[in-house]
Structure I
Amino acid sequence: MAAFTAKDVQALREKTNVGMMDCKKALVEADGDMDKAVEILREKGLATAAKKASRIAAEGVIGLYTDGTASALIELNCETDFVGNGPEFKALANQIAKTVVLSKPADLDALLATTIADGTLSVADSIQELFLSLRENLKLRRFALVEGTAVSYIHAGGSVGVLVSFDTNAADKDEFVAMGKNIAMQVAAMNPEYLSQADISADELAKMKSITIDSSLNKPETLPKPILRKLFEKAVNEKLFSDEDIAAYEEQKNNNFLFNFLSKEAVATLASLAVAGKEEFVADKIFAGAVEGRIKKQLKEICLLDQAFVRSDLFDGTVAGYVADVAKKLGAEIKVTGFVRLAKGEGIEKKEDNFAAEVASMM
């Protein structure tokens, strides 16, 4: 067996970030050959990573890189927020984002196979190298690339990342950058689904209308008064209510808080009657108007340009109005063309530990 010293073990540790004992064992197995020891550690790391691959990785960070001509966001996941907040982990996330901007990969598989920016390993191998020292399940989940003029915002150290793209002739002006940052912060806070109503398809609008109609019918207290009056008359005349609810209705029918005096069963009966009469009510102009009003309200909430601008101290109006106001003051052309918002762990079902149950099972 070839001899090796404590300095060799330390050198292997500095090279791989793996624990001292693991480095020593690898050097023993490799007969002191440093390169072979590195390979042994990588192979063992791959085996360990495979075992941990099923563990939920819902923490992590959103990495960002921009070079002025293109910008990228990536989501790199891990198992714990302790690792996710670590400087090595965040640095790798930003390095992968830089790789996206420089290489412009077609998809996630292509990105993983690409040589990482400012490095010699592929993105996949770079993640594996970090795993060797962190020993947590690490996953590169997704990325977004925006070419052209974009303003970025990273919230809370990487929990949410936003890119807002623009078509403008004022990209070099500080006022434009400040405006872009404010809109990116709006996207982070309000999480719009669309840029404008023009981006919503006819099928999506029809689905939204159908859901709104069903939701309205199942909440009788929100129905227009003429329709609600018909439902009450039917319920009372046909004795579909209990005697107590009929008495409560007769006594409180002119009270704006009538529903506070009715039982859950009575409210459920009204909802059933409303759903049963859906065809009649949908054709009712009053009901149709109420539904239309609710849809318009929803559109203002889910479309970025129609949202109320949250920084009312800067501008009182919609986001579109704010953009137009800044463009006018600068004498420039500014058009918001899109946005991307990534939130770490979004859509990943996290494991919830029940410590009380765990202690009980141990007892």
Structure II
Amino acid sequence: MPLVPYALTRPFLFGLDAEHAHELTLNAIASLQNTPAQCLWSQARVDDPVTVAGLKFPNRVGLAAGLDKNGRCIDGFGAMGFGFIEVGTVTPKAQPGNPKPRMFRLPEANALINRLGFNNDGLDAFIANVRRAKTFRARGGILGLNIGKNAATPIENAVDDYLIGLAGVYPHADYVTVNISSPNTKNLRALQSDEALDALLGALQQRKAALAKEQRRAVPMFVKIAPDLDHDQIKLIAATLKKHGIDGVIATNTTIARDTVQGLKHADEAGGLSGAPVFDPSNRVIGQLRGELGAAYPIIGVGGVLSGADARAKRAAGADLVQLYTGFIYRGPALVSEAARALLR
């Protein structure tokens, strides 16, 4: 167990602006990881190895992308018991993201709204941070690197940004995630449509094959999709993933729907809603994907996991692995162990 229970620190953090609390936490973890002070939050990892997409994961519980956009805290988060960690989204060039304030808590709904907009320090700084991380991967942890496009890049040139991102992160990733589902970059979700997705995945698979040959190592590639998709859209995406031989899918990103939080403070803020309200929509997408893609296709489920029972429900819906984000902010490191124990074979 962590030396300092999260229940003692949460009231202080929740008394601050959400983004300020987030940055304060990341700065502390980045400064103290791999030092004796790491005992403040570290805990034993639940051992439940599973092979997915050719990778051996120490357990089925991971940290979702978006929490550590610049990959500064990989070892620190790794000490909390995660089997895998996904960092990013990184864009080729550094960008500030959207104007502040841009992150809001909805505690009555165990939810967050963010419109951060891929704020990050750019690909070079990201890779430098990833290369500095040592202990998590040395202990068998799996690292995913999540790529996106710059806000200033026209949507018709989006493929160029993703190709730059893929080439940059490929040598350093255990798997790569292509993020085409954030609602906070203008027109990004249009890449989930028929022709755009086909062109993007075709170009990425061609570059990935060249990188694999050049570096003599195969790195799986996943695509992260939105929960706000209808039956036909999900069916089309599944067919396109299979057509291009994509290694797996992550379902889902945040939602733009607000029906479950109407009337709550901040509910009308623009951005992506995460946490408990996205639990059912993401499970619906996972279930349909499993039906379309078959029993063996790798699916990572994310959205609204706040308990061990929620993690089991994600598995029951069809996910092989489960990621945490908003639930982790509300529950702290204890949720990692609880979810991993709930998923023990």
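Every number here is computed from the coordinates shown, using simple stated rules; none is lab data. On a predicted model such as this, the values are computed, not experimentally measured, just so you know. Cβ atoms are built from the backbone, for glycine too; each structure is taken alone.
Which structure, out of I, II, was log10 I(q)/I(0) by the Debye sum over Cα atoms at q = 0.10, 0.12, 0.15, 0.16 Å⁻¹, for residues 147-330 alone derived from, given a value of -0.39, -0.57, -0.89, -1.01? Numbers along the way, then the final one.
Values: I: -0.60, -0.73, -0.89, -0.94; II: -0.39, -0.57, -0.89, -1.01.
Value -0.39, -0.57, -0.89, -1.01 for log10 I(q)/I(0) by the Debye sum over Cα atoms at q = 0.10, 0.12, 0.15, 0.16 Å⁻¹, for residues 147-330 alone corresponds to II out of I, II.
For structures I, II, calculate mean count of other Cβ atoms within 10 Å over residues 59-66 and state which one comes out highest.
Sorting by mean count of other Cβ atoms within 10 Å over residues 59-66 in descending order puts II first.
Work out which structure the value 1.16 belongs to, where Rg/Rh (Cα atoms, Kirkwood Rh) was derived from one of I, II. Don't jump to the answer; show the numbers that get you there.
Numbers: I: 1.16; II: 0.93.
Structure I accounts for this read-out.
Please compute distance in nm of label points 7 Å out along Cα→Cβ at positions 75 and 99 for structures I, II and give me the label with the greatest value.
Sorting by distance in nm of label points 7 Å out along Cα→Cβ at positions 75 and 99 in descending order puts II first.
When distance in nm of label points 7 Å out along Cα→Cβ at positions 123 and 219 is calculated for each of the structures I, II, which structure yields the highest value?
Comparing I, II, the top value of distance in nm of label points 7 Å out along Cα→Cβ at positions 123 and 219 belongs to I.
Of the structures labelled I, II, which one yields 3.2 when distance in nm of label points 7 Å out along Cα→Cβ at positions 27 and 227 is computed from its coordinates?
II
With helix-only ellipticity at 222 nm (-39500 (n - 2.57) for each DSSP H run of 4 or more, over all residues; to 500) coming out at -11500, pick the structure among I, II it was computed from.
Derived from the structure labelled II.
On distance in nm of label points 7 Å out along Cα→Cβ at positions 83 and 107, which of the structures labelled I, II is highest? Intermediate values should be presented prior to the final figure.
Working: I: 2.6; II: 3.3.
Sorting by distance in nm of label points 7 Å out along Cα→Cβ at positions 83 and 107 in descending order puts II first.
Thinking of I, II, which structure, once distance in nm of label points 7 Å out along Cα→Cβ at positions 11 and 299 is computed, gives back 4.2?
Numbers: I: 7.0; II: 4.2.
The read-out was computed on structure II.
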